[in-house]
1. Given 21.6 as the derived value for mean count of other Cβ atoms within 10 Å over residues 232-239, which of the supplied structures I, II does it correspond to?
2. Which structure, out of I, II, was FRET efficiency 1/(1 + (r/R0)^6) of positions 64 and 208 (r between Cβ atoms, R0 = 41 Å, to 0.05) derived from, given a value of 0.70?
3. From I, II, which structure was Rg and Dmax of the Cα atoms in Å = 19.6, 74 calculated on?
Structure I
Amino acid sequence: MKGPDLVRRQLLIGAAGIGTGAALTSVAGYASPVMPESGASRGPRRIIIDTDPGVDDALAILLALKSPEVKVEAITAVAGNVPLDLTLRNALRLVEIAGRTDIPVAAGANRPLKRRLVTAAYVHGNNGLAGVEFPEPKTKPTAEPAPQLIRRIVRQSPGEVSIVAIGPLTNLALAFREDPQLPSQIRSVTIMGGSLSGGNITPAAEFNSYVDPEAAQAVYQSGARITMIGLDVTRKAALSEGQVHLLESAGNQAGRAAGRIMRATLEQVRRTGANGGRLLAHDSMAVASFIDPSLVTLQDVHIEVETEGELTAGETVGYRKTPMRRSAPLLEAPAVADDAPFQPNAKAAVDVDGDRFLSFLIGRLAG
């Protein structure tokens, strides 16, 4: 056995072993969700995926649908990478490709809370899937709006349902506005968004936080148990040409669809220079680290999202120690204390085992 066959075997072995045993342990405080204690009934953890598909969203959704550790209760679409009519259709296409039309797909917000929608067709193509054409979906979205669907599912099973949010946080912010007690009923919120080390759409801001900074700030201030998977770690793992080939030659429809999308994306980023010409799977890392928190190193942080800066709106400012100082007050403004104690409201990923993450991702999808 040699060449691509050996690589495929190694990837599949890695994917089969991930997410078991000690890998599914909690990190105290604001951890990603955990499996039940030893001796309790083990089963898949229930999640809602809030998303704006999006090429990396597509991989993340397919990864979740092919992972027995999670049970996807719903997929809620939001405007972001492309407008809502496209993100909704793409979400419906993906559940059909994966053979999971039993999962409800709901339409959410078609614009940010207070801003004009900015999209990212320069990476995701005009249709959100790098220009790759798939048949129009036959499945219809649920009539229930996304914020209402999120509220209903969570309220029916308090403390049992987690959110994996991989787009702008508008839908979550709306659900929390309508039901201020909802954050305490959610088991955890894993966010792909933000950065502690600079942005990707501006020097300050990561795309999802940039699109709707007011929504992001509302979610971080909600009291929910949050894990942030930001650019600090997602930039550290780029898919290779060989891994794209493995997806293209997968033995299942979902893997081959992922391969088509990533091949077109790879050609586009090489042509345009987006992401430095590298093929990144930001959103898939949020799903993978939800399944196996040991993939990432987490650190207590207090996240504030800049909502007023002309040049920095959407920046996620991460405080890691006392005092949590703000900018010096203007002369006409009242003086404020600058020695607020450090109070974490999230855990942020600061490092990742990139090779193990990619082995998991490609192994699951190509398997």
Structure II
Amino acid sequence: MALPPEVCIRGAGVVGRTLALLLARERVRVALVAPAAAAGPQDVRAYALNAASKSLLESLRGWPDPVNATPVAAMQVHGDEGGEVRFDAARQKVDALAWIVDVPALERQLSDAVRFQSRIEVVAEPVAAPLTVICEGRASVTRDSLPVEYEVTRYSQVAIAARLVAEKPHEGIARQWFNDKGEVLALLPLAGQGLALVWSVDQLRAPSLMALGAAEFDAALREATQEALGNLTLSSERASWPLQRATARRWVGRFEDGGAWALAGDAAHTIHPLAGQGLNLGLADAASLAGVLKDRDYWRSVGDPRLLRSYERARRSDVLSMSLATDGLQQLFAHSTDPLPALRNWGMRGFDRSFFVKNWIARQAMGLR
């Protein structure tokens, strides 16, 4: 890069790489901080990405091959006392409700796109720039060094993720079960008869589930899913992490040396995974910030406080509404005192019959405003 960068992005995950590609497309010079990756365990995560995220990534040549992006034809959500909600792509008149995307494949695709973009320089250490965007994830060291309150509400839950193979075809259906302890088990369709598991369980129960042998864990899954797909067989190692809801009080500001900074993705917010919206929110952050910088007056710097505050205002409201919605659902199922179980399952059945409300919620989740 002959000229110094205008934006330094700290964090080369999905959100960081996407933002770098968006800015480079608008002729902004970018330094992308990507320390050498250390060898680690297999990444078993999968993201549920909506139509807005898919369109964004396709425009950047960042969408993975079809074998690594499985369309969701329908979704079934089961309560603890017979409540059920169903969503169907055909009834919404869309190709898919979402796509279940393999994380390593997505990261490789974005990495390849970055390599072929001449306005992005990948660096090992942060460099000076008028604007630094912090995309380091929820454990961001850079954010923690700033005068920013990162308000964290820790759930008494741990997420367990793994890859499975089902005995019966999943038919492109994403399935989710809530129980009266607030635990949520999701089976997300992958290529063939593969499934991605995300199981949010009580933090006291998680160690015993992680310690089970493969056969015993498969049996626990079969019971929790009411044998909807027959036998479920582990095809990967298991991973786990504690769950939290968090939001930064400030998303933008200035360093002591005068340069501007902004937060994006999990460095700015995290939510419960039950709605599968975490990465969609992060990609929307990237699109919003890139759009604000693209539309700026020619004489404004990329670090102009007015621009950054408009980005913060635009994103905080969307993130807050999704955060409150997912937190409310988690809390609703976390209590088993009568009459809550009967009421919430009655509500689920009523919601399933309410065409207009259900249709509006579905289109919001798909990113079709």
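1. Working: I: 21.6; II: 17.2.
Answer by label: I.
2. Details: I: 1.00; II: 0.70.
Derived from the structure labelled II.
3. On the way: I: 19.6, 74; II: 21.0, 68.
Of the options listed, only I reproduces it.
Coordinate-derived values only; no laboratory data. On a predicted model such as this, the values are computed, not experimentally measured, just so you know. Cβ atoms are built from the backbone, for glycine too; each structure is taken alone.
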